[in-house]
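Down below are the structures I want you to see.
Just so it is clear, none of the values below were taken in a lab; they were calculated from the coordinates. None of these values were measured; they are calculated from a predicted model. Cβ atoms are built from the backbone, for glycine too; each structure is taken alone.
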Structure I
Amino acid sequence: MVGKIRLRPLVVRLGVAVIMACVLAGSVGAWEGISTSQAQSSSASSQQAAVGSAGESVTLEQPPLCRYGVSAWGADQLKWLPTWRAGWTLDFSAHAPVPGVVAEFAQVIWVQQNKNGCTYLDGYSITPALTEEGLGAVIRAAPGSLWLVGNEPDRGPDPGQCQYGAQDDTFPEVYAHAYHDTYAFIKQRDPTARVAIAGLVQVTPGRLQYLDKVWAEYVRKYGGPMPVDVWNIHLYILAEAQPNGLANGIANIALGTDASLAIRESGGDPNRCSDPLVYCFAEHDNMAIFDQQIRAMRTWMKNHGQQNKPLILSEYSILWPYTIDPGGGCYLRDENGNCFTPQRVNQFMTRTFNYFETTTDPALGYPLDGNRLVQRWLWFSAYMDRGAPSSNLLTSSLNALTPVGQHFQTEVNSRAGDVNLLPGAAAGIPARISAPGDTATVTLYAEVFNNGGLSVATPVVVTFYADSALTQPIGSATINSGVAGCASRATRVSTTWAGRPQGTHSFWVKVDASNSVSENNENDNVATGTVAVYRYGNFLPIVTRW
């Protein structure tokens with residue numbers, strides 16, 4: 001019989017002093033413009049070290065894998081990231097980066113709806129505040145960062161409370177306004193920044209209704225779809241309502257949604273686990289439900305014209321604790337009498353890693369990433385004394401790996417990683433001539449992506465051609481700044497093409513034209529585009545947005 005517990009394992013808002021003591025590094029831009037007349041400096045070698053508080057270091061034996069992430073707090077946790085080959089990290093706050101941490105740092109902005117006692121108001125607050133001294137200072141200190149606007153805004157107060165929510169505690173309509181203002185604030189100050197929506201607790205019918213309401217309010221208020229660079233979710237399999245469906249359960253009914261949509265608790269009855277409206281403790285690591293949630297999110301994205309966007313998991317793991325009580329039993333047994341042992345957590349970890357790496361779907365996946373459903377994922381966490389002790393990768397001393405941490409290290413180090421360069425969109429800026437027989441010089445652009453798990457640190461040559469046989473080069477550009485993996489951002493290159501008469505002209509672009517980068521697929525490096533030259537007087541202005 002499952003004990004009737006009311007655990008609150010999801011991330012707890014950290015005190016400001018604790019947050020600011022954790023200083024992480026890493027930033028990448030949404031765009032890097034490279035032309036034939038401008039090159040950027042080379043990136044540092046991947047053989048780096050993370051430094052702990054006592055000056056000790058853990059050498060990175062293999063380069064980081066951009067897809068794998070771990071949440072971590074403070075130098076004593078950060079020093080372990082290289083041993084897990086973590087390509088990204090976060091600590092649920094936003095602050096300036098410092099040198100020495102290899103992993104990219106994802107900034108998390110807190111959104112919270114204003115209240116008068118227990119009454120929700122129309123306004124909201126942002127942390128850091130939308131001021132030059134607040135968020136503006138962080139943006140200036142961390143250009144090109146990935147920004148997650150909010151953390152589980154769908155989750156309201158715990159049972160018996162009303163004034164303070166467990167997480168961002170914001171109704172969907174108010175979140176839409178907060179996202180709009182925060183997105184604009186960031187992009188006005190750093191166009192290279194990439195902005196992601198908040199990760200909801202999970203992807204269930206109630207949570208998707210929350211997202212529908214956010215989307216609809218944004219369209220109603222601002223006249224167009226939400227401008228989201230990266231779609232972001234958390235993925236847990238948690239009941240949302242008590243067995244009778246009338247009150248908040250473990251994960252809470254999503255704010256502002258129809259309570260009848262909420263997934264219910266089992267009440268300890270294993271016979272209820274087959275009910276699609278019930279999530280049992282025993283299903284917390286169920287891979288079929290895990291897949292259902294990801295496909296539900298990808299389906300929602302496709303239905304809203306967002307399939308060609310990355311999807312990341314900024315938080316997932318096993319949340320139920322594994323603690324041996326004085327009587328020799330575990331703290332929590334599921335409906336089948338099983339504990340959440342390290343072996344069970346390790347099995348779940350391996351299954352999810354394999355799922356992420358290999359599951360593709362051309363109808364739902366991200367085309368620039370080989371139709372993978374998920375581009376990046378982040379394990380919660382390196383160490384947290386509350387929230388997810390069964391999934392902690394470190395012991396409480398922070399000086400040794402748990403069995404789960406050892407398994408993470410073994411799993412990730414067994415994955416070789418790869419590089420695969422490919423072009424995205426190729427286009428040209430239209431030009432005009434004033435008389436028949438005149439010619440114009442046009443500018444050609446192309447996007448460059450890398451959907452491998454490893455970043456490219458060596459120079460990459462991109463050449464534009466006037467023929468499909470690639471025998472008539474127009475011009476080349478060299479990317480010296482590296483190309484990040486996971487199809488996470490585009491680097492734009494350009495060149496000019498002189499002597500173009502009136503008409504539409506096709507061109508071809510090849511990434512890694514010098515074949516200097518070893519890739520897992522050399523057959524996807526070419527794209528084609530067109531550019532138009534108009535005669536003056538017949539010119540119709542065309543705007544190309546990059």
Structure II
Amino acid sequence: MFYIKNTVIFYILQLFLNKIDMEIKKVRTIFGRTAPEEGYLVGYGAIIKNYNLKTPVPNKLALIIKRPGRSENGEWMLFGPSYKPKNQLYNQLVFALKYEGVNLHLFKLLFEWIDKKELETMLRKEPTSQYSRRIWFLYEWLMEEKLNLPDLAVRDYFDLMDPKLQFCVSPINSKRHGIKNNLPGTKYFCPLISRTKKLETLIMQNLSKKVKDSIGPVQRDILLRASAFLLLEDSKASYAIEGERPPQNRAQRWGVAIGQAGRVPLSKEELIRLQQIVIEKPQFKMGYRDQEGFIGAHDRKTLDPIPSHISARHKDLDILMDGLIETHDKLITSDFDPILAATMIAFGFVLIHPFADGNGRIHRYLIHHMLAAKGFSEKGLVFPVSAVILERINEYREVLESFSSPGLDLIDWTPTPDHNVNIKNETIDIYRFFDATKHAEFLYDCVLKTIDKNLPEEIDYLHKYDEMKYFIDNTFDMPGKTVSLLITFLNQGKGKLSKRALGKEFSNLTTKEVGLIQKKYATIFNK
């Protein structure tokens with residue numbers, strides 16, 4: 001009897017100690033990844049494993065190996081033995097904050113799980129440490145609840161996020177914690193983006209200046225015509241990504257809407273207005289969904305859902321979308337990078353998927369909106385991002401799946417009688433605190449390609465078009481529409497007029513005149 005009683009007491013004591021003491025073992029394969037060599041999993045990865053937290057695994061995991069020093073290898077950050085933290089929660093959190101940055105979703109789950117008094121005891125050990133302050137601030141910011149700790153009487157302030165690890169905004173001081181809150185979002189919507197070598201390289205190119213320098217010498221009328229064409233092309237591409245081929249007038253209406261991006265403040269009403277432009281004949285209720293949603297297919301026999309992405313719960317939409325709009329307003333007035341801001345808002349919107357239909361096109365509209373509103377380019381000049389995305393559709397899908405695939409493992413759902421999904425657990429934090437690093441790298445690549453290729457090519461084409469038109473106008477007696485049609489046929493025939501065109505639209509041209517036109521076209525367009 002004594003043995004049983006003491007065993008129970010020991011077990012209970014172990015449960016308590018395990019809240020702060022962690023079991024760290026050597027691993028080689030973990031979370032479906034194989035490390036370059038065997039080592040001790042530390043930081044966020046160790047916390048996720050030790051406490052079985054239902055959160056996406058970080059893009060890079062930290063591993064302590066035998067070799068000294070510090071390096072990176074694919075999905076791994078490798079550290080020598082001297083970096084190894086103690087096997088206690090506080091030390092693992094300090095390591096993570098120091099080398100991996102802030103992980104809001106993980107912290108929220110941890111704070112929901114850990115005993116509040118235990119956390120207070122842990123933080124009292126080093127109350128003025130920057131890491132204790134950061135953990136303390138995060139608890140009160142995320143949980144909207146105060147810990148039983150007195151305000152700090154300090155004059156020094158520490159950054160909440162390390163600007164060398166993650167992209168931040170200008171901070172707001174929290175006097176109680178001695179912390180500079182430099183999070184780019186609000187507590188209701190705050191995706192984070194890590195500093196990677198790729199993003200650092202792209203940002204160093206100063207694309208905003210690059211585009212302004214490249215279009216500076218371009219005549220205003222050429223620029224406006226290029227923008228008008230790109231607007232229409234981008235509108236068509238946005239529909240094509242969704243597998244649709246809208247009539248010309250419908251594509252033009254959406255092109256006009258894109259051209260106004262950045263001029264109207266973002267709001268629920270504005271988003272619904274855009275949805276009404278996108279969806280000509282709605283089959284669903286317009287506005288935010290009043291039921292769950294998913295992207296995917298149905299089983300042929302049972303009609304059960306086979307989701308590739310599960311949207312945010314409909315009862316969470318008002319909170320999430322109000323948070324997204326509030327974060328949008330914060331980013332617009334901040335010095336945050338325009339392309340990174342566009343990533344947070346546009347990809348956040350499509351992952352939440354607030355509407356039953358029209359989400360994809362509005363998501364891509366929001367890219368234009370953020371770039372214009374942040375002054376990345378002059379208003380009215382549109383980057384054909386959708387056209388570039390269409391060219392890189394497989395990469396685009398992979399980026400979306402980098403959120404959706406691991407997200408499916410975190411969502412407990414069952415099929416409904418009407419072949420939808422019934423979400424049984426809390427999922428709101430998956431959508432408000434996601435890692436947007438891969439999305440940012442993809443979007444930066446798309447904008448760079450637009451600046452380096454698509455926009456210059458269209459401006460160059462218009463210069464050549466005008467030169468060809470000038471030659472035809474001064475050599476032949478043709479109406480303006482016929483000249484335009486002639487150049488279009490030459491483009492399609494790679495400088496040659498087809499037998500059909502010569503036998504119909506341009507049957508009046510002599511063989512000599514056709515030769516002269518084709519020769520001039522080759523001279524101009526093959527420069």
Structure III
Amino acid sequence: MDAHGLTRRQLLGRAGVAVAGVGGLAAAGVTGYPGPGPAAAATTGGSAPAPTPAPGVLHFVSRPDLTPPAVTIARRRGQAVPRAGDPPYFIVAAAGYPRTGPGEPGLMILNRSGGIVWYSPNTGFPAAQGMARMDFNVQSYQGQPVLTWWEGHVVKGVGYGQVVIADSSYSTVATITGGNGLQADLHEFVITAQDTALITAYRPVSADLSSLGGPAKGVVLSGTVLEIDIASRQVLFEWDSIDHVPVTDTYVPLSGGTTAAPFDYLHINSIAVAEDGGLVVSARNTCTVYKVARPSGQVTWRLGGKRSSFRMGPGATFWWQHHARPHGRSTLSLFDDGATPAKERQSRAILLNLDSASMQATLTRSYTHPAALLAANQGSMEVLGNGRVVVGWGNLPYFSEFAADGTLLLDGQFPAGDQSYRAFAKAWTGYPADRPALGARPNGARGSTVYASWNGATQLHSWTVLAGPTATELKPVGTQEHTPFETAIAVNTTGPYFAVTAFGAGNKVLGQSATVRIVSG
């Protein structure tokens with residue numbers, strides 16, 4: 001019988017034959033470990049003490065290859081227990097430029113206490129070499145929830161790489177490198193209802209920069225929107241800012257303007273689909289949000305900046321903004337950095353009402369941090385279905401959740417030197433393709449402590465430890481509820497062979513680890 005069809009009672013009744021194979025961590029199919037080796041039990045740990053954790057870094061006996069930065073979450077105003085309907089997880093991508101924080105940065109799904117649910121280290125993406133993975137999110141593709149992110153090189157705030165789609169087993173199902181000769185930029189990746197990808201990109205083009213004190217035959221980066229059919233990789237739509245936004249709209253002083261150093265006059269940083277099918281495009285360096293018609297590409301209105309189509313009411317003006325998102329016909333959310341250079345005393349997440357009849361923009365709500373955080377770049381604002389708001393504070397090591405009325409409910413904090421380009425709260429169900437991992441060590445009570453984990457398993461409820469004198473003579477010796485990320489289970493036996501079985505709701509077997517042998521002395 002397939003082990004996934006067994007209940008706990010059935011498994012315990014036949015524990016002596018339920019152990020699939022022996023090979024330890026190497027045979028567990030865990031990312032970062034070598035592939036299966038000879039059919040012999042692996043050794044683990046022995047009596048050697050666990051490594052002393054560095055400040056701000058997490059260490060796991062069952063997954064010594066994972067050393068993520070520790071994220072702490074502080075709750076405010078008695079918010080000790082999430083409300084029914086709250087998205088259960090925070091979606092962040094720990095990074096930093098230049099990076100000075102502890103631990104290995106990477107993609108992280110966190111529970112509402114800051115515990116790691118899934119972590120994928122940026123192995124192979126060293127920040128010191130300008131490489132990164134960013135814009136981590138949960139979206140929908142072909143009717144199924146998926147994880148998405150960007151990965152590649154970052155050069156002066158511009159990304160050159162690819163966007164990635166992964167399924168519920170954390171396996172990559174699609175990548176898009178760009179189109180029309182352009183590489184995917186880090187700032188935006190939106191999957192539309194038609195299963196197309198909206199991505200940002202940058203194209204060097206000739207431009208007259210004499211009005212800015214530069215050469216008449218200068219070079220600028222044109223902020224570009226590409227819509228690409230994910231299945232065929234065909235480019236369906238392209239919008240280039242240089243055709244619609246003059247260089248004189250910029251707020252940044254001229255820098256470069258040559259083929260070797262194109263002038264980033266616009267710096268496109270977000271795209272969203274409006275209710276009427278048009279696109280809402282944010283550009284940091286013009287401090288403007290644009291409404292772009294499809295398929296013509298014409299700009300139907302500008303919000304903010306030097307030539308705003310809307311009159312900006314009290315508190316509605318923003319600077320160096322990120323992550324503009326429409327909500328219905330008349331509401332827009334965005335993260336107002338207010339710097340750099342500083343134009344405001346603190347960053348804000350804001351809701352604006354856009355009256356298209358009177359062409360008036362009115363501030364509806366502003367969300368600010370009591371510490372008066374002022375982000376130099378990046379940032380996000382997500383409006384949840386229950387009215388709450390999640391704010392990522394850009395290059396600062398914080399993310400926050402607010403009630404609809406602006407009350408701060410919780411703060412997430414990375415170690416100093418880390419940050420997340422954006423932060424989201426989402427639902428997610430993960431079924432990892434690899435097997436559970438375990439480590440075991442003798443304990444001071446003449447027994448053993450078994451450490452069990454399963455990176456990305458969201459349906460996990462409890463563990464049962466199996467132990468015995470040989471790899472084929474295992475029996476249940478202890479059961480314990482699952483605790484993120486790694487569960488420590490004390491058992492009254494020295495084994496020396498151990499395995500763990502993962503159970504979900506209704507005592508359903510979800511998976512079983514390889515068998516490992518504990519080495520004493």
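The figures follow:
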read-out	value
With percent of Cα pairs over 46 Å apart derived as 16, matching label from I, II, III	I
Which entry (I, II, III) yields the derived value -500 for helix-only ellipticity at 222 nm (-39500 (n - 2.57) for each DSSP H run of 4 or more, over all residues; to 500)	III
Top of I, II, III by FRET efficiency 1/(1 + (r/R0)^6) of positions 184 and 320 (r between Cβ atoms, R0 = 25 Å, to 0.05), largest first	II
